[in-house]
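Next up, some structures in structure tokens.
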Structure I
Amino acid sequence: MSLDRTGQATTEVVLLLPLFMFFLFAFSKIFAVLVLVQKMEIASYYAARRWQLESHRNVSFESFDDNSLCPDIESNVKDYLGWNVPRTKNFLGMDSVKICPVQRTQVWNVVTLTVNTRPITMPLIQTGSYAFEVVKYVPNRDRPIAFVLPGLAP
């Protein structure tokens, strides 16, 4: 066994370390997107449920819903997603979080959580920003209509 091959391990480390770091960075960004999507699902459920329980059908209270309730729900959703923590905000790549205004219809209130991410700016990869959206349909708080199976109506 000869010792003429000194420095081989150093060469392999120098060549493979940047490749390993690239894959580590790529996997961490994929993990961040998965975490963001899961947190958005939980936050949108919270927003929809709170809107269902605390919003008003009466037009005279609609200004309270739009000016007080919706911004409060949005601030709680931002807090849950990590908007107020710079490390979390940077790791998840969030650029904007928006819930307000809630779209009102006669039967449903449509609560849409939209999160825009920052574009990836690397020397070899240039992408645009992504917009993730979660839509929840919240029923108005009326008496529920009785569900009758077709063919079994009295």
Structure II
Amino acid sequence: MDRGRLRRAAHGSYHAGNRIVNILLDTHAFLWWTGDQDRLPAELLRIMRLPETRLVLSVASSWEAMIKIGLGKLKTDEKWNEIVAREIRENALAILPVKLEHTYTLHGLPPLNRDPFDRMLIAQSICENLTLATGDPLIRNYPDAKTIWE
């Protein structure tokens, strides 16, 4: 199901005015985008729906979701792989692998958040110059991470 965005190619430059908008979704932001958009802040949802915006999901978020699903801490109406495949197909969702460079960036992060998946998303957002969509105040306190949740 199209989430209110225009279909576009998965690669290339995306501009909002004169700037590229690349948003790395944390696990909750991705889940709410795909199934409960009313839980997302209105302005963030507006930005996410712009055809100029490129949405990115980290392999770390998929890993976290699969662990939580396996433990029974996360329930989804569809299989996780089907949700991700649909978003890739219908909304040109980009998948960000975990790179060695991302792991090196972890060393320099202050210990504000101990969750390893959150810390990886922070490192990835810094390394890849992505804006991280997250409602987590601990993540938003990292000085070098660009975040959005309004």
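For this structure, a couple of remarks:
- Read-out mean count of other Cβ atoms within 10 Å over residues 75-82, computed value 10.9, structure in I, II: II
- Given 4.2 for distance in nm of label points 7 Å out along Cα→Cβ at positions 91 and 107, calculated: source structure among I, II: I
- In this comparison of I, II, the computed figure 21 for relative contact order in percent (Cα under 8 Å, 6 or more apart) is attributed to I.
- Among I, II, structure where FRET efficiency 1/(1 + (r/R0)^6) of positions 27 and 99 (r between Cβ atoms, R0 = 25 Å, to 0.05) as derived comes to 0.25: I
- Source structure (of I, II) for helix-only ellipticity at 222 nm (-39500 (n - 2.57) for each DSSP H run of 4 or more, over all residues; to 500), computed value -12500: II
- If Rg/Rh (Cα atoms, Kirkwood Rh) is computed and equals 0.94, the structure in I, II: II
Values quoted throughout were computed directly from the atomic coordinates according to the rules given, and no laboratory measurement underlies them. All values reported here derive from a predicted model rather than from experimental measurement. Cβ atoms are built from the backbone, for glycine too; each structure is taken alone.
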